[in-house]
1. Ranked by relative contact order in percent (Cα under 8 Å, 6 or more apart), which of P, Q sits at the highest value?
2. Quick one: mean count of other Cβ atoms within 10 Å over residues 37-44 came out at 16.0 when computed from one of P, Q, so which one is it?
3. Of the structures labelled P, Q, which one yields 44 when percent of Cα pairs over 18 Å apart, for residues 269-324 alone is computed from its coordinates?
4. Any idea which of P, Q comes out highest on distance in nm of label points 7 Å out along Cα→Cβ at positions 13 and 165?
5. State the single structure among P, Q that was used to calculate log10 I(q)/I(0) by the Debye sum over Cα atoms at q = 0.11, 0.12, 0.15 Å⁻¹, giving -0.78, -0.92, -1.36.
6. Work out which structure the value 3.9 belongs to, where distance in nm of label points 7 Å out along Cα→Cβ at positions 189 and 221 was derived from one of P, Q.
Structure P
Amino acid sequence: MSEVVDVIIDPFTRQKVRAEIPPSSTIAPEAARRDLGLGDFVDVGDPEIARAVVLLHALRLGGSPRLALFGGAAHRLICPSANDPATGLRRALHDLDLACLHREVKEVTTFLKEAGGRYGSRVLFFEMPGDRTFNTLSGGRRYRFHDLGSSQGDDIDLGTIDLVADQFQFCHSFSFAEDLSVAREGSVTLPPALLLLAKLQFIRRIPATDASQVPERVLEPFGRREVVIGPEARDVKDILSLLHDLEFGEGPHDISLDRVRRLLSDDWGFWTTVRLNLGMVERSPTLSGLPTSLRERVRPKLVTLREVVDSLSPKRRLAFLRNQWWEEVDEVTSTETAARASETFSPGSRGGS
């Protein structure tokens, strides 16, 4: 049973949102999963996955603008192994990553701000003080919101919603605008090839003296006093779940090697990062720690992917001769991770929780 409470989201201004705790929705997550055509393996018992499928279903009901998931939640919607704890590829989720079209971004942000009032606190999205500053400065290309997570007593954990428009732009960039414009009926994630490259694009430089803290992530030296590192273990799990569960091919549910070729063949920097990260994944303890049957299925696909990447020969630009070949990732992770319930209004529950 949920209780209606005022949740203080800004302790300084005492800004509040009224919500049912624990979060519930007028749309049952299991029913939403079925209506979206998602597999039985999708674990809507996970609060973030329940939030994702309810949001996607609400969008479909309202005939609202197109949204597609990427990141960890997207892998859960299309990869059985990412849902099953026995595989070693399931990981905790604390946020949702959403992609939209720039021409629809105003409609999308309005929908997100109004979703909680229409469909319940499970999809209640709001701006924290830091979010408002970030969203104002983002140039209309990236937005951040928060949502309500688990609660213990009066303390409530907050999740993060990251919304990007038209283009994935972190260490490297690629456009997904055409994918959303011509998305097939029932599509809920970006194409698998883009999900894969979104994970393989990460690279960062750190002092060489810190390399011993993350030895499994070290890619190669960078100058005399630094090294570059690749993705975290959670992202390696997502990469491996895609390779384990999906096939290479040009169908809508396949990992398109043609798309990989097209995105990397003219971008030496992106190609270099992906090539280094594939080597890291091949020797990662995450891969070696998988059950034998999973490992034997993944390794040949890693070999195939590496052969495709190695067959490319993009031209190196002069700007890369001495400098880094990637963009520094903006540190936009919110420090606002908790809120507090201030007052209980009326006990009750809504259908679909």
Structure Q
Amino acid sequence: MPLLTTTIGAYPKPDYVPTPDWFRSGRTDELDPSLAYDTFLQKTTGDDITPLLDRGVQEVVREQVVLGIDIPTDGEVRRENYIYYHCRHLNGIDFRRLAEKSMRAGSWQARVPVVTGPITPRGHFLPRDWRVAQEAAMGQPVKMTIPGPLTITDSIADEYYGDEKRLGAALADAINAEIRALADAGCIHIQIDEPVFAREPQKALDFGFENLERCFHKVPKEVTRTVHMCCGYPDEVDNEDYPKADPQAYFQLADAIEYSSIQAVSIEDAHRHNDLALLEKFTKTTVILGVIAIARSRVEPVDEIAARLEEALQHIDPPRLMAAPDCGLGLLDRRLVVAKLKNMVAAARAVG
């Protein structure tokens, strides 16, 4: 059987979708990553924007399915970025009050929202997002993506909890409520995005995995629990020198992944190849291997992608290997995304 394919999260927004995001600026290291969306919210209403967002979501879902993606995402079309969209649906995070914070080990500074009180869910929002996307999926299951506690913590300032583990636990409980609502709605593929695990492996081991388990507490067994751990978005397309996480972090995290309740782990491999012996550390976990780069304008040929998948299959059983982009595709234009995904699907089918 062919290898299964999936996408990771963000997809280029259709031109008619007015929602600003950090990809449309051309860079992911903005000084004020939340302000453009704040301005947008002041100028629009739900009645104005909801039909356009629904249309945009359904367009990108259909496009993924037509290209042959087995498990598409909703493209995160509604989101300014994958973290703050969720944070705006939580009590306790103030987007009007910003604090300066050093990001990515000091590589850039940003003014970020502040935790000023207890983190609690404000009301379920992802079940409707999923239903809209699922309607356009032509029978394929849509995967929904959610930022993880450690990654959220890294992108906000805390003036309430005073402890990253405690803040992460509160975020995990709020995320768990949303995941269980998604599961109740019928979503069977749920992915938590934790790229900070790769940048901060010791924090991941000290308390990150514990809070990750809180996210999935009492989630039904029919839901596939996926976690994405890339090495971080570059700041712009074709920048080869942007600081990224040490790829050896995957080796540090592998045992904890394998012994957790995670069923599938998404790792980056296209931008920078791993030692594929890493895959041998997973005997029950499915590996979603990044085989197309998300910040390079070069389109990877089918035979190049297929060769890498063949190499991977020397270290892992075919039923537990999936092909995917390294991360979300929002930095690239639509033409490049279609070309890259088309080649990825062809390679996965050729190898299987």
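1. Going through P, Q one by one, relative contact order in percent (Cα under 8 Å, 6 or more apart) peaks for structure P.
2. The read-out comes from structure P.
3. Derived from the structure labelled P.
4. Largest value of distance in nm of label points 7 Å out along Cα→Cβ at positions 13 and 165: Q.
5. Label of the originating structure: P.
6. Computed on structure P.
FYI, it's all coordinate maths here, none of it is from the lab. Please read all numbers here as calculations on a predicted model, not as lab measurements. Cβ atoms are built from the backbone, for glycine too; each structure is taken alone.
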